[in-house]
Structure I
Amino acid sequence: MVGCVVLNYNDSKTTIDLINRIGKMNSIDVIVIVDNNSTDDSFSVLKQYASEKIHVIQSDKNGGYGYGNNCGIEFIKKHYDCDYIIIANPDVIFEESVVKKMMDAFDEETVIVAPLTLDAKGNRQLPIAWKVPTIKDFYLFSSIVLNKFFNSLSYPDDFYKKDVCYVDCVQGSFFMLQSRLIDNRIYDENIFLFFEESCIGKKFKDLGYKTKLLMDVDYIHNHSVSINKAFNSEAKKRKMTLDSFYTYFLDFYNLSSFQKCMMKAYKKIIYIENYILLKIFFN
């Protein structure tokens, strides 16, 4: 049995488009639409699509991307005995054959299976996958300049020549979870948006579980349709990304007081670098 969680925030049109496509798929048994406490009429609009297969619920607050998806996972695990749970952003397009191939790829130790992400033009969306960030990556990735020359999170290009790649982290817009290996709430709710995938990757890697990326199976992600409505500048998105990255280290690493102070000070400096460079290249 397969369940699917779709998170909506002020974007019922995109969510409805997805419902109309996947609601007909026999391989998906139950769909849970979580309205993340939208400020528009999304919830009342989406309620019209409720059925035996499609459930429309609303979170008690907009606690962020992870909080909303956790609500959906918790609902499915409470009310259904699903073997697998799909997390799907409203702005993704995938065929039913993709769902079946993802199901077939699981084994006892695999917790996540994800297909290759393509953009609207059919090009590979980057990053394809990445390694769990370590403390040194905070300093390298946070800086736009340093990340360009010292990107230690990426796998080498020839790594992806296999049909199935074992990776740490995959893009979070569309993937499948093995239900028996996960808790009701897998996302870090201290993070509002961005870097959720690294938190999940770190959590499952520490537990000894595997994540599979299927290079011969793909889907389209119309990247950040909903996010771009909420953030009108690259600088704002980047600032939230860095804040989330810092929280990732607070929550998943046993940092000393000195490390915390150093990282916090570095983050303030990097805000300035990021802001200047983004203003130059995006304005």
Structure II
Amino acid sequence: MGRQKPTQDPLTPWEAYQAKQARSNKHPAKLKLPTVQRLRARHRNRNLALILTPLLLLLAFLGYMVSPIAKVATVSVTGTRNVPIQTVIDASRLDETKLVLGLLVHRRQVLSGIKQRVPELQAASVSVAGFNRVTFHVLEYAPVGYVLQKGRYRMILENGAEMSTSTTTPLDNYPVFSAFGKKDAAAMAIAVRKFPGAVRRTVSEVKATRGGGNPYQITMTMTDGNTVVADSRTVAKKISYYPAIVAQVKQKGTVDLEVGAFFTPYSK
């Protein structure tokens, strides 16, 4: 009998996997790679774009800066009623030599400067249209009355600021403040602004009378024919009694709010 060939032990799963991997490594798959020339061209175009793009942007920016559209062409103002438009423009310190880009970069400083130089303005903003047409949008403090000084009437606003311009006669039906110093007139204007609207519209004149030993005494002439005597420090609170007092009487007279609150007819 011939010799039998010894049988091999079956491979384990791990050994079978290793044998399969060894066979596959003998014949590696060929990968399709771009040619060297194509890779070089792609890298060259990318590097060229990285260099040229900033240069083109810089040239465009320099071209804009030297062009006429980079400078302010016109300046306009909206929202003014009492403040002259030219006053706001002068306060902005903008002209045809200023750059629009500088205005946009320093927008807050420009607007803050306008409000400081024109205290009659409560708020201000700016917009740019068509590259270089600048418009300032402003909101004025509400007028309260006129201060009479040396025969001239100067408008005073709710924040106590006085207009720089004056007239020989009042232009609107606002009350006239007379015999006040500048600081006292400002405080009185702020107090009158706190009056109820219906009462405020009936005030014709507010005069610092300083009578009866009271340096804060004021006398108000009302359009309904009555007179109010009060203390400038407390009148803003006590004036609310005025409508109820005059509603209870049929005669015209003086409403005293200086200490208490009582009415005296003119006949007495």
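For the read-out helix-only ellipticity at 222 nm (-39500 (n - 2.57) for each DSSP H run of 4 or more, over all residues; to 500), a value of -10500 was computed from one structure; give its label from I, II. Attributed to the structure labelled II. On mean count of other Cβ atoms within 10 Å over residues 111-118, which of the structures labelled I, II is highest? Result for mean count of other Cβ atoms within 10 Å over residues 111-118 over I, II: largest is I. Comparing relative contact order in percent (Cα under 8 Å, 6 or more apart) across I, II, which structure shows the greatest value? When relative contact order in percent (Cα under 8 Å, 6 or more apart) is calculated for I, II, structure I comes out on top.
P(r) over Cα pairs in 5 Å bins from 0, in percent was computed and gave 1, 5, 9, 10, 8, 7, 6, 6, 5, 4, 4, 3, 3, 3, 3, 3, 2, 2, 2, 2, 2, 2, 2, 1, 1, 1, 1, 1, 0, 0, 0, 0, 0; which structure, I, II, did it come from? Attributed to the structure labelled II.
Every number in this text was worked out from the coordinates using simple rules, so none of it is lab data. As the structure is a prediction and not an experimental result, all values here were calculated from the model. Cβ atoms are built from the backbone, for glycine too; each structure is taken alone.
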